[in-house]
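What follows is calculated from the coordinates using simple rules that are stated; it is not laboratory data. Note that this is a predicted model, so its numbers are computed, not measured. Cβ atoms are built from the backbone, for glycine too; each structure is taken alone.
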Structure 1
Amino acid sequence: MIEGRTFSVIVTNYRERGSLRAIIEKWLMTSADEVILADCSGALVGDSYFRTILPKAEPRFRMVSFTHDFGTKTDYALALLTQGDFVILGDDDVMPSDSFVDDLYNGWKEVGGGLIGVIGRTFHGVKYKGDTKFYSALLIDKPVRVGFVGVVYFAERKFFGFDPRGLKSNNVDDLFWCMEVFPEVPKYVVPVKSFMNLPEASDKDCMFHNPVLKKERQDYYEKMYKKNYLPRGRSV
């Protein structure tokens, strides 16, 4: 709890990562009031792996297991079951430090609300890579207003109560949330240094190394840009 406000964290995991226990334990060292692990491993590794490595007798922690991997829709569905005034969605390859929640909250206050993330891009045209500019919380010293945020999402819980039915791919979930569901809500990358990005488990899972995923993201970005940004002359 910070200033009388409560914070819920959701970490979604679908693959075996040796760092998962450490990540969960670090989240429990922050100001988070509850930490939920969404176990979407299903038949990939089975929930027995997760159950053997997780903190025991920790009242702020719980795990929800799914027999099917519903992808990032799981995050938004579970957000509605949290108790926090704010919800934080964290990737399973992000290691927070003790002040991470406080720093995100302070960044949110500085910009006056909206959707907060640790990476994002500004939009200047229809090409995802050619017409956008990338920003990282680790590399800036003041907030930057962007068109979408990613990796770690921080927002008031009211921004998670939406129908995710149209979200067909994990590869565009951040664009779906920011460009299709809440295009009018301000988004910011805020200068936060209290976290670390861990290496990807596999390059083939990474968009930057997969031409099919890159095309999918480009096509969706272009469609949403033309629908919700270009007609208004916006170039955030």
Structure 2
Amino acid sequence: MTLLIFARNYFLKETKTGTEILEKRNGRKFSVKDLIKPYTGSYKYLFQHPVALITVIANVIFYVYYIIGTNNSLYFAPYFIDGLGLDPAVISLLGAFYSAGMLFAMIIINPLMQKLNIFVSLIAGTIVNITGLILLVVIPGKSLTAAIIAVIMTSVGFGILKSVMDAALAITTEGKARAGIYSISNLLSSVLGMLAAGMAGILYPVNPGSVYIMSAIMLFVVVLCFVIVLLWERKNVKAKQR
């Protein structure tokens, strides 16, 4: 990781906004106000730009889901054993199908969806993901074929979402506020992710499927967020055309 940090420092170039900030700080001592200022500016920006605020909410919820409901979750492998009664020997096969589904979405589906509005793509990806999560809960136990279908649906939806989620945050924010907004989003998703993981730890022994029910509910909120953004955008376009 240390070598990676040095390599990034060497190859990456500062953004225009970052260069302006560094020039203003040149010759001036760092203070606590410098640490807080980007966040206060970002909060003001979010409340002045509702689309950005809604996109941040969706981004935070998505990364909470990332912690408990994807193949990165500690519950991914145990669920197929505890919840679906599958043989532990086949779990690695399901992991391979999950990776293949993500790869298919990123290489094939996402390029085809570039002509669509980014929020339409996000809504489509979220719906596919939710469908896969619901299948994981309702499919019959000990059915490897059904588990593979559910995993592929989930991973394809996740592959679409993961590719464009951060891009949505980028296009709805601008200027100096953007860095602070990304920091706020990361902080909130980490804190809420810990709380969600704790809740999942309580519910999982009672009902293993509760992890994916929670995940589906979170993604449903994400869909609502992007539907609101899409309607807001279309309303603004119509207002400008008048």
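Assign the value 1, 6, 14, 18, 21, 18, 12, 6, 2, 1, 0, calculated as P(r) over Cα pairs in 5 Å bins from 0, in percent, to the correct structure from 1, 2. Structure 1 accounts for this read-out.
Here mean count of other Cβ atoms within 10 Å over residues 57-64 has been calculated and equals 22.9, so which of 1, 2 was it run on? Label of the source structure: 2. The maximum of relative contact order in percent (Cα under 8 Å, 6 or more apart) over structures 1, 2, that is, the highest value, falls on 2. Consider the structures 1, 2: one of them gives 1.24 for Cα Rg over 2.2 N^0.38 Å, for residues 185-224 alone as calculated from the coordinates. Say which. Matching structure: 2. When mean count of other Cβ atoms within 10 Å over residues 1-8 is computed across structures 1, 2, the figure 14.6 traces back to 1.
A value of -6500 for helix-only ellipticity at 222 nm (-39500 (n - 2.57) for each DSSP H run of 4 or more, over all residues; to 500), calculated from one of 1, 2, originates in structure 1.
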